[in-house]
Structure I
């Protein structure tokens, strides 16, 4: 579990760096456009692609920290054991959904590679966007599966 935590933190840091770079690029483009008339062509394409990758890279840390929204209205009076079972089942369902998204995104990336499609303004190959999305989705799926199997409490931190 320690390795998954380290990978989730690294993915979140990479996502933060990516968002910082997007922000700096956008500021430079907007300031340039409004002061000197210079602009970065395709800045919105780069921002959109990088934001998608950043979102996927934040998912593993969010799952690790159990940061997803949980509606516990019906389970507030349930026992701790019942809530633990429901949380583990939810993690299992999320792992399945994330695994499906990983698989389909990987297939989409391969199809984009085969067709050599690109973005409209820059001609940025679409498969590059998938390369940024697939690892985050896959790592989040693995973390959710580990949480479904091992649980969330201190016992989940014990190394085998």
Structure II
């Protein structure tokens, strides 16, 4: 304790205490308020930036939601267009099949009619030929004087020859 009594002077402590109070009050009046104002302005700026960031996050979320809804709408439209194209393709396929069936049926009917005409022509030609053959058989029978058995035999021979020709 002697050390403190010898080295500490009450007047120096009082002067230092007075200097500290002057510096403290001066700093409080001139520096403390501006420092608090700077700290407050920085705090307000941070809070406004954070609220801006939150607002931007909300805007981004809303834009993302709108984007996803738009993508879904585009996807639905694409599906609808594909379904419409499929229906149109099937309709065209049915039309082509129906047209081909009608053309085939018309061709068949035409061929059938043509065949019937050919059959009628062949029948007519066959009748004419049979009539001619009958006349020839009758002429040959009349030209040859034969008895009934010979006439029958001769008629069968002529008919056999005619069958070979047909």
Structure III
């Protein structure tokens, strides 16, 4: 599966870009799935719901299914966070898997950088950064893409993987 990441500091606009990028890629005939890394505890369930009660009772995995979607929740129960490769192996095949976060992993990635945040660039220490999406141009040895232009970024990604003329 082709994996492409978006990496950047908190507040740089990764999620906003990803939400704009997905429809651009889908319009080009590319099937897309995503994995997002969360640095904090999160829950997709609500206290009191049946599935929540199952997890609270000690179930390792709880699947909720309907005619429109299904979701699998897996409780680590003290086990270490799984590596990205293990998470990818659980995903259904698609043309492109977009990964938000996991900035230390060795997959090609776009750095999302806003100079106004005052955070250092990631690319000098990460040879897997292949381009930078930014809202303010600066000198860099990598392609700079306009952060507000999801179409241009989608074109860069499809060109990177040779997907521009390819269809699943």
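Bear in mind these aren't lab numbers, they're just calculated from the coordinates by the rules spelled out. All values derive from a computational prediction rather than experimental measurement. Cβ atoms are built from the backbone, for glycine too; each structure is taken alone.
One table, with the values for the structure above:
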{"quantity": "For mean projected area of the Cα convex hull in nm², for residues 43-82 alone computed as 4.1, the structure of I, II, III it came from", "calculated": "I"}
{"quantity": "Among I, II, III, structure where Rg and Dmax of the Cα atoms in Å as derived comes to 19.5, 64", "calculated": "I"}
{"quantity": "Winner on distance in nm of label points 7 Å out along Cα→Cβ at positions 35 and 131 once structures I, II, III are ranked, highest first", "calculated": "II"}
{"quantity": "Which entry (I, II, III) yields the derived value -26500 for helix-only ellipticity at 222 nm (-39500 (n - 2.57) for each DSSP H run of 4 or more, over all residues; to 500)", "calculated": "I"}
{"quantity": "Winner on FRET efficiency 1/(1 + (r/R0)^6) of positions 11 and 139 (r between Cβ atoms, R0 = 25 Å, to 0.05) once structures I, II, III are ranked, highest first", "calculated": "I"}
